[in-house]
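Take a look at the structures listed below.
Read-outs: derived from the displayed coordinates by stated rules, not from any lab. As the structure is a prediction and not an experimental result, all values here were calculated from the model. Cβ atoms are built from the backbone, for glycine too; each structure is taken alone.
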Structure P
Amino acid sequence: MFPVDGVRTDLADLRRLAGLAGLAPLHAELFLRASSAPPLVLCADGPASHGLLAPTSWAEGNGLAVAFAPLRWQSVFNSAYPNERNNGALWAGRGLSTELQGGATVRWRFLTAGFRPVVAYQQNRAFVLSPYVREGYGAVTPGIDLPVRFGDRPFWTLDLGQSFVRADAFNVAVGISTENLWWGPGLRNSLILSNTAAGFPHLFVGTSRPVDIHVGLLEVQYVAGQLHESPYFDADPENDRRAMAALTLGFAPRFLPGLSLGAARVYNYSLVAGSTSWRDFAIPLVEPFLKEGVATPENPNGERPDNQLLALFGRWAFPEVGFEVYAEWARDDHNWDALDVAMDLGHSSVYLLGLQKALPVGPYWLRLNAELVHLVERPVLHAVRPTPTFYTHSVIRQGYTHGGQMLGAAVGPGSDSQFLAADLFYRSGRTGLFLERTLRNESVYYRSIPKTSPFYDHDLELTAGVRQAWAWQELDVSGELGLSRRWNRDFGGHDTNVSASLQLTWWPGRTQPPVLPAYGALRTQQSSPVSTVETPTAAL
């Protein structure tokens, strides 16, 4: 089995829901990459235990095996302005954006290599720009490489996508990859790493799968990679490359079944020829968490030219009742000492909260999801203690981006979003509705936008939409249609946007589509043996 489908795909969504409904083993799902995703295993009478399980290492075995990755075509259309979210290398500007991705995976003994490139075409049609757009197509928020439009003409993108080479031995994984990483429990957003931008090239070393340490399951990962700026940021070739070094830790306590906890420490800094050494990539491993620990007589304030992000997150699932709650908290900027932490814990901090409920409706399953993300600093305290806008930095001028797209939450810096969704799952697929409210660039609004009204000057977007998916033997079809009304877009005029997406995925050799068992049939088969729906790829 070769799970090279990506992160936050329909298959990954189904796997998480199946675990929540008690139809499959429950996994932590906090640190996701395509090459280490657990398979979807459906159980006719539910799993034997509701505790978190360590996934079986799919890299075990000595024989040579080859599998085709799913061949996927995706198109996104926006009628009025860009609406970019969780599309990886594809940038969904105004007009039609379309991509094709596919490839194969090869395994021999402890070595695995996957090649799944992406080719994309973006129509990138013109639209009215706000007077607050910076330097042609630059972001409204200063201190970040986040173009509102990628140039003034259509363009093509060629990316390595979910490609990797890795070695797994003695439960240690070492490799090089351009895969997307998703860190955190969120379903729609992630504060630290999501798949909104293309995956960045990186080296990694860590546990192949969670390790049983008696009191629970432990997983560790270290990542060192390279980020680049978009062609629309500046004309200085000296600052085009940045380094990213990160350390993650995950723990699932055995004495609290269903609970999984995680932490991530990320450093982002410029790669300038002659001033960066390999020792700099060890910063997340050795640097103290507090600024007093890095202060010296020559640098009494402990100032550094890098940008540190810290995140703590967790997910608690209760398959007995089909319910989970999850949260993520992150901060930018060091505290000086422990007393500073206690007095101003919320300084430069942001958060994400969410819940998910799976419940039977007749023979079907209904999934309810609510998620909010808050990325707005406290403007009233800015005069007392300068507070950076999350994802931006005074020295790292490109901010927390890669190729002009967000590494973290797609809503971007200084934003606030609430999302509600309901999806009905049945034998051939699912049907869903969703609502979303998003405030964008609130940091800019509070600091520099002239106020003509005490109520109506915010950049507000309200969205309602429907989504649908079907699964047949070797073919998956999914799509989404949304209608958005945006007031004061980028603090300019009002707009109405129709967004639509369509995705076709061919799984060569798949014999059984991954769908949830009907609830009525499940109740009448309590004595049935466990059934396995393999990750749908074809071994040759």
Structure Q
Amino acid sequence: MKKLLLLLTLFTGLVSAVSAQVCTPDTSHFTAGAFAYPSSLPCITQSSTYSGTISIRIPDSVDAHLFDSTYPAGFYYVHIDSIALDSIVGLPSGISTTINPGSNVFLYPGQFGCVQVSGSTSAAIGNYTLGVAGHGCFHVQLTHHVADSCISGLLPAYFTYTLSVCAPSTVCTPDTSAFTAGVYVYPPNLPCILQGHPYSGTVSIRIPDSVDAHLFVSAVPANTYYLHIDSMRIDSITGAPAGINVTTHPGDSVWLHGGQFGCAVFSGTTNVAPGNFPIGIYGRGCVHGMVFTFNIDSCVSGSLSSYFNYSLNVCNGSGACTVDSAAFVGGARVYPASLPCIVTGVPFTGQVNIQVPDSLDGSDFISQLPPNLVKVYVDSIEINTISGYPAGITSVSNPVLTTWLPRSSFACAVFSGTVNGNVTAAGTYNLTISGIGCGHGTFPVIGYKDTCMATTFTREFPYALNVCYPAGITEVTEGINLNIYPNPNQGNFTVSIASSTRVNGSMSVLDQLGRVIMTQNLDVMGAKQIPLDLGNVSAGAYLLIINTGDNRSVKQFIVR
């Protein structure tokens, strides 16, 4: 009943464009109990000319519960005298409607009307729930109460309808040239989908001649019996990230025989979180063959993912990197060896390339082992986190974090952002790259192991980011009276410290690149003068930093 009046709504309600053609109701498809045809319109393809018509028959009555939710559902019915729809909201931008009969024309039970939906939209992909306003007249006897009236406003739930907007689909042409014996999907993976960027990628598939009976009948042992494929069809492909659409060729429900080709296009724009998205491929397969002593000749529907295994990756769209593998030479695992210094208060971006090693030191794989005792041969690694970079700097990886990398393959990470302008952020930040390492090797006592373990790739991908300060940085005083004199001179200074509380921490000297050239422990109560000999450093500007854990004081000085 909802659907009946629900589409009734569209009939009179979708009132808008005067330029659209007025529709003619199609009464031929209606049967007993049917009040709307079709039950849904085809998807509106973005930026394409669209036109669709809904025909509606006005019902005699509607459940009073839909008209007034205070009444129990299914107990009372409201007799409809007439209904007119005045306006509609919620249409995708660019889509308009016309009705026949026109706005504010009443229709009576059993009469027919129609609404035409037309136009072109660039609205976002999704479902658009329409709200319809109008007025309806009815009469009913509810218990001992007789009602005979008309209502106006936003009409109840039975006057609802949903339109869908989908992305343009591209029918693909299979690429048959890249297939060799035993290959059924090409390419083995598509490029990573960048968040917020338009994307399109094509996968070509070849239908096999036979399939392991275990995949078709799970009770049969794997690799024991094979069934000959007569034909196969792909009905649906699921699991793509939100915003990514799938078009298949041949289309849904088209049968393909062994050795024939098909393909799928993944296209659209997504903003989902980076990650791996396994694709589910469903359809039907018809086979024949002998299993044990039974002759099988049948068709079965279900998942085809076992032999068309596929997944899509989504990576961070902001500054995702492209691997530079040309710079790697024998033994190099990280390039470049260091990035330019990150200047406080200045936007920064830099890229690090890595190559997965063939082996790991056993102590990196199992921390309890002594270094250089055992080698673990790498099967694959998964980088889950990069941590330790200075506040204000973030990292983006390609392949994305949690993507498996086989040995000798390449990946990269972009570090970008702005470090707070406070000079006390200057220094060296050692990065920790962690994840899962899968490998095999022979270990003391426990023997041969082939396993995956959480691992910190300390030796394989050692890296540090340096933060330096810009010229003319403001000096900082936090609870400590700090001075250095004579300033400037050739390198022989006296550091003067005075504080009302105990100063327990460290005293460091940093060069303009933020590198620590001298440090010593400090434990001062009251006032103290400390000699500082820097006669062996190059002429230039330096920073003296007192760090007590809670407070820092910074003084700039010059060596001539």
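Please compute relative contact order in percent (Cα under 8 Å, 6 or more apart) for structures P, Q and give me the label with the greatest value.
Checked P, Q; max of relative contact order in percent (Cα under 8 Å, 6 or more apart) sits with P.
Thinking of P, Q, which structure, once FRET efficiency 1/(1 + (r/R0)^6) of positions 172 and 236 (r between Cβ atoms, R0 = 41 Å, to 0.05) is computed, gives back 0.55?
P
Thinking of P, Q, which structure, once mean projected area of the Cα convex hull in nm² is computed, gives back 25.3?
Here the read-out was taken from P.
Quick check on the output: 13.6 is Kirkwood radius over Cα pairs in Å, for residues 460-499 alone, derived from one of P, Q. Which one produced it?
Going label by label, the one that fits is Q.
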